[in-house]
Structure 1
Amino acid sequence: MRYRKLGNTGKTVSEISFGTIPVLRGSIPVLPAYYNLDDETAISIMDYAFRLGCNLYDTAIVPEYGDAEIKLGKFAAQVNRNQILISDKARFYDGNEMYQAVCTSLENLGTWADLYFVHQADPNHEDEIFAKGGPLDALTELKNQGKIRFTGIASHYYDLLLRGAKDPRVDILQGSGNLLERGMLDRIAQEPLFREKGILINKVFAAGLLPSFFPAKTLMESVLSYPISSALIGIGTFVQAETAFAWNPQNTDSGKNLPDFHQVLSVLEKDFSPIPCDRCQRCRCPYGTEIHTLFRQYHYYFLGKEYWAIGKLDLGIEESAKQCQKCTQMPCLSQCPRHIRIPDEIQRVLKLVRIHAHTANPMEYHTI
């Protein structure tokens, strides 16, 4: 296992870190059917990863991610606490609620949290997050009290991460990206403001979907070719721990011999017709449609999350398509660096959703 600096925190972290969602037990809304591990098995898997060199474990508050936080606390009590870093997070946008959430997390863990994030930061709550007395201020206060070590923002939105990179209260950032959805990673690599922050990247396997198309080693190497601190991998079995932590990294500094974006698309084209969107998030819809999110859900439908993706798309695709048709400015076309015919692709997504109302077979879509 190799290690990297966690920004300017003075800490070093394993290049691959342990995502604890898969060790939860029970059913939760975000993951309705998972591994359902008991405490003994979950702790054994975390310990196995530790012995393979992992020193960073990422979790989230109960009940959002089930009992993973509690299990991580039990594991932490069995090892030298100073040899691991615990990363935790909560989805609260009010300062008082965030303060209480962290206190609850510390009770569940039975120890301190080294990193604590405002979780799922999105544009609808941006002003609340960064406002005086908001959750970021609450984390700063907790840091000053010694209850957590470092404060962070976790988001799937580049602009929010960039604002976090500019904010002196923020020590660490957590974003998402992978071999396909590399747009945010490309932009982080090009922006010097990110250099001082520790950066964790999740969704390396795209919710477990991309390993059906690419070797896990290639997926990890791709993310590690960027200037980040650690790649978060969800681990729920001993085999997954072995795959993530016992591999011999190659070319992780240069990205040599890794497939470029067009090569990735060519692999996916063997199964479906992908939209050439890497989620760079440069496109701006005057009606507020998150174009990159629509395209992501379209890809996830064919990659293996049919009903989850369709459910997300069906929440607003009809209205988005109508707005797109009446738009005369179409700024998204000039903003897209990959020159995607965005209005045409949105209509294609709409067709997919309409077809799904009559069939659960994604292959029937290829006849259109």
Structure 2
Amino acid sequence: MQNFVKLKYARNLCVSLGVAFLLCGCGQDAIEDNVVVVEQGNEEINYEFGMAQIGNVVKTEKVRCTYRQTNEQEVSFPMSGRLVDRVYVEKGDAVKKGDLLVELSSEDLERKIENLEYRIARNELLLQYTDTNEANDISGLWVNYLYYSGMTEQDKENLDDQIVAVQRNYRYQREDYSDALNADRKELEQLTRELSSSRIYAQIDGVVYSLKEQLEGTTAQLGEVVMTVIDTTECLFEAEEPELAKYFEEGQKLEMTLGYGSTKGVYVLTPWHMDEWGEVQLFMVYDEPEGAILEVGASGNMQVVTGSRENVLCVPLNAVHNAEDKKYVYVLGADNMREVRWVETGLFGDETVEILSGLEEGEKVIRR
């Protein structure tokens, strides 16, 4: 309820607000127990009135939300020093999982891998031949013993010694080949990993959302994110207000307003997977304006209730003023003179203030 009253005052000032505050410092109890006349004048002043009445006090906070993808791939290099040889996509391109996105220079790697693969195949073949060669050499020693010696006891001792020497020689060959194969296979595995790392593929279906300018021909830096691929089919609104998270509830419906472009309109959001909330809070779209086209990066505001009082005595927010740590309102006293009334307040809402004491229901207060 609002009323406007036009008042004309006498020229003389009876008691100024400054005196009231001086007295407040000297004798607070005397001021609290008395209504104080604050000003008079010979000019006409228009006052807007509100009323102390039973109602609801609601306090809300704005929460900024941005439309984000929930699934994305950040493309970065696993090594430094190599040239970016080829970029296969541009910003805005649609890609499928497994598509080649970017490739580092790898000619020297491919050449090293070819050499290693040849050397490994050769040593594997030589290792296989050692068994056959060993058997042939031992067979030759037996032929010499049987057909070209007197097969004396000394000849037999010589044969045994020769066989041991052959076996020892081939055992050393097998060890050498095995050691070489193990070293080459480890190097091949490492080079193959490097070659694989130099070719970066899309891990999801999506769209190239960001791409470093003039990437091709630059030198790769370990860990530098040069491209982002997002899955535009799985997007949610994201907020970063962890201190306000406690005011939301599962299944709660909240209105959010977007004010520009094809996304313009009022959307209804609801909390999404609150058990996973932390520094970031996620909301899914429950309802949206007809024909709206949401785009990644669109931002809007929604309000969450952080405090409320129902059926309490309250006055308009702009009727309550501060004097140090005390609260007061202006009322009209005798002869329509403006007076200070000290009040005890509760919850300060968006539009009204809860009054605990100092006013009665139905009393008028000056808003301005």
Structure 3
Amino acid sequence: MRLVHVVPTYLPARRYGGPIVAVHGLCRALAARGHEVEVYTTSIDGPHDSAVPHCAPVMLDCVKIRYFLSPWLRRLSYAPALSETLRREIHGADVVHLHSVFLWPTWRAARIARAANVPYVISPRGMLVKKLIDSRNRLIKSAWIGLIEKSNLEGAAVIHAASEVEREEIEKLGWRLPRMTVLPNAVDDVMPVTQNAMPSPEIVDLGRENPLVLFFGRLARVKGLDRLLQAFARTKHGTLAIVGTDYEGLAPQLVALAHELAIQHRVRFVPRTITGADKESVFASARVFVLPSHSESFGNSVLEAMQRGLPVIVTPGIGAAEVVRESGGGLVVDGDPESLGCAMDWLTSDLARAAAMGEAGRRHVSDHYTWPKIAARMEALYESLKK
């Protein structure tokens, strides 16, 4: 099949995480299954543009990527050349897969696909959560939903959710939606190799803390890091590491809260992008992984932790909580400080139970949540849409 994916930003190796990593994992696995996979995207990299060619496709892991400039309206990822090229090239595509909402490329690609009579799938990637819409630019997003997003979704052949949590949030919109399917994110079936690569000194220092409780992900309000600190203040022992890119400039506030709670000597902050040897070292140093998000369509870092044999603690609003429950690879607890604190204390003190949970999670992820397995299921979905 010829599969066209449209995503606003596509820089898998850079500071963008979550959805982009998932999209590339899927595209790479589909290409490995013999499909012709093309990605249409912009070169937006924060306030700048990534140093990628705009005149010719780029091949990455057998995926053909076409980058386009966004000359203005960059917050909407407006890229007129993307529209022009897609309109010329869409004929012959079997399926178009759109990976965003509230952004111009999704709206434009949906219109082009409908005009060309090519079925399209929309993956909202966690952005159609009512609480998130209400908390940020509610009036603007509500207007966009009414004028644009509603028709995009209702005109789709299928809406893809990464979890039952996300599916339920989309259904709360109350629209006459097309078929919905739930297909989770996944991890690579082969662990990263970091031979001869040394972790940085601050990551080496984390390895000396024992027991180490790890948060790994974006430093963002939706991640519930304030309640994580409040919960950790109730624990009796251990060190908490909060590691990840500080998208929202939260680190100073979190440091201040740690001082206010008098746990600054037990908390380590690494507010930057962590990859390669640093990432593997920080996971290897941890005793327990915790993700206390208020809302999350999936939570890729949960699978990454489970794949490495770590027991995990998550809150019910995380899509990957389904995986934790079915695998027995950790605990799903309420997000209040008392529940989170008790869970952290339990798993850092009961070594046998923690090890058993970690092994159960590792086996389950290996058996069910690798990209080759998920790509096969997505392929079956695409086949069902072919004219």
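What follows is calculated from the coordinates using simple rules that are stated; it is not laboratory data. Please read these numbers as outputs of a predicted model, since none were measured by experiment. Cβ atoms are built from the backbone, for glycine too; each structure is taken alone.
1, 2, 3: which one has P(r) over Cα pairs in 5 Å bins from 0, in percent, for residues 211-338 alone, as calculated, at 2, 9, 14, 17, 18, 17, 11, 7, 4, 2, 0? Working through the options, I get structure 1. Source structure of the calculated read-out (mean count of other Cβ atoms within 10 Å over residues 107-114, 21.5) within 1, 2, 3: 3.
Hey, distance in nm of label points 7 Å out along Cα→Cβ at positions 243 and 331 derived from one of 1, 2, 3 reads 2.2; which structure? Structure 3 accounts for this read-out.
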